[in-house]
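Derivation of every value follows stated rules applied to the coordinates shown; laboratory data play no part. Being a predicted model, the structure only gives us computed values, none of them experimental. Cβ atoms are built from the backbone, for glycine too; each structure is taken alone.
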Structure I
Amino acid sequence: MLKIDGMRLRKAMGQYGTGIAVATTLDGDGAPHGLTINSFNSVSLDPPLVLWSLSHKSGNLNAFSQSDHFAINVLSQQQKEISVRFATPEADRFTDTDWHQGETGSPLLRDVVACLECKVEQMVEGGDHVIFIGRVVAATHLELPPLLYHGGAYHSLGPALD
């Protein structure tokens, strides 16, 4: 069987353009936790399910794995600073971030392209990550251009192709 190293896979996957989101939750003490993700995908419309993955090495793993809820906050192209803040280890991520609690209790960031509040449906071991599958219980969106990521850099949405 052929074997591929992690860096080669990472570089290949970097050519797949994605949106950028921030996953958020509250821990058992009510403290907010969150991180920048691009490993986000819809799974099913009926029932409404989404998934995202989190490294076993993440400092956020305990907060998310012990919570029964999370939110996915899809960032707009004006929110690169938020993406960088939530991707920086040990950053005080929520102090300068405008947010409020949603119906599930998860932190919801303001002025995002879309926000999906989820109840944890399942956690699945996937190699060096945990895959979180959530049932969407509330969803909102704004008509804003999304923040995109490709080839290790942030991008904005260009004109639509015919």
Structure II
Amino acid sequence: MTIRAATPADSPAIAAIYAPYVENTAISFEYAAPDAAEIARRLAETVRNYPYLVAEESGRVVGYAYAGPFKTREAYARCVETSIYVAQDCRGRGIGRALLTELERQLAARGILNANACIAWPAQPSPYLDTASADFHARMGYFRCAHFHRCGFKFGQWFDMIWMEKFLDAQA
């Protein structure tokens, strides 16, 4: 597996990985999966200031991770929000761990102190959402720092949102 910077040519593969999360789960609060052109636009916007990585195996993009601003005001400049998605048929193979580890390394090298993950959380048992993302982030050293109730409505039901945080600098 190779972790590398995403390029516009990766946009169709990224869109294909993301689409099932949008269409079949509450992991993403988007209702319509963006097409490759929209992914390319988002990628171009992100890479102006933050890393956007893909994991590749045998020429196939099998996952991606990126960071973006936590908030836009200047005082938040050393905090980011992270996102990570792995192709559904490749989950549980260490791809997410490799992506997030490299993303965190690159963020720390840029002087980022806090990585924050906004994670959908099941307000009640749901076939559209489990706790796998929160469990993964906890294994990666993130801790829960906020819980917002009934803030996402999808598939006819409410979902909560949690924030998990990791300090990338021991001095923080």
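Compute distance in nm of label points 7 Å out along Cα→Cβ at positions 115 and 147 for each of I, II and report the one that scores greatest.
Evaluating distance in nm of label points 7 Å out along Cα→Cβ at positions 115 and 147 on every structure, the highest lands on II.
Where is mean count of other Cβ atoms within 10 Å over residues 51-58 largest, in which of I, II?
Top value of mean count of other Cβ atoms within 10 Å over residues 51-58, among I, II, belongs to structure II.
Quick check on the output: -8500 is helix-only ellipticity at 222 nm (-39500 (n - 2.57) for each DSSP H run of 4 or more, over all residues; to 500), derived from one of I, II. Which one produced it?
II
Could you figure out which one of I, II the value 27 for relative contact order in percent (Cα under 8 Å, 6 or more apart) was computed from?
I
Given 2.8 as the derived value for distance in nm of label points 7 Å out along Cα→Cβ at positions 19 and 59, which of the supplied structures I, II does it correspond to?
It traces back to I.
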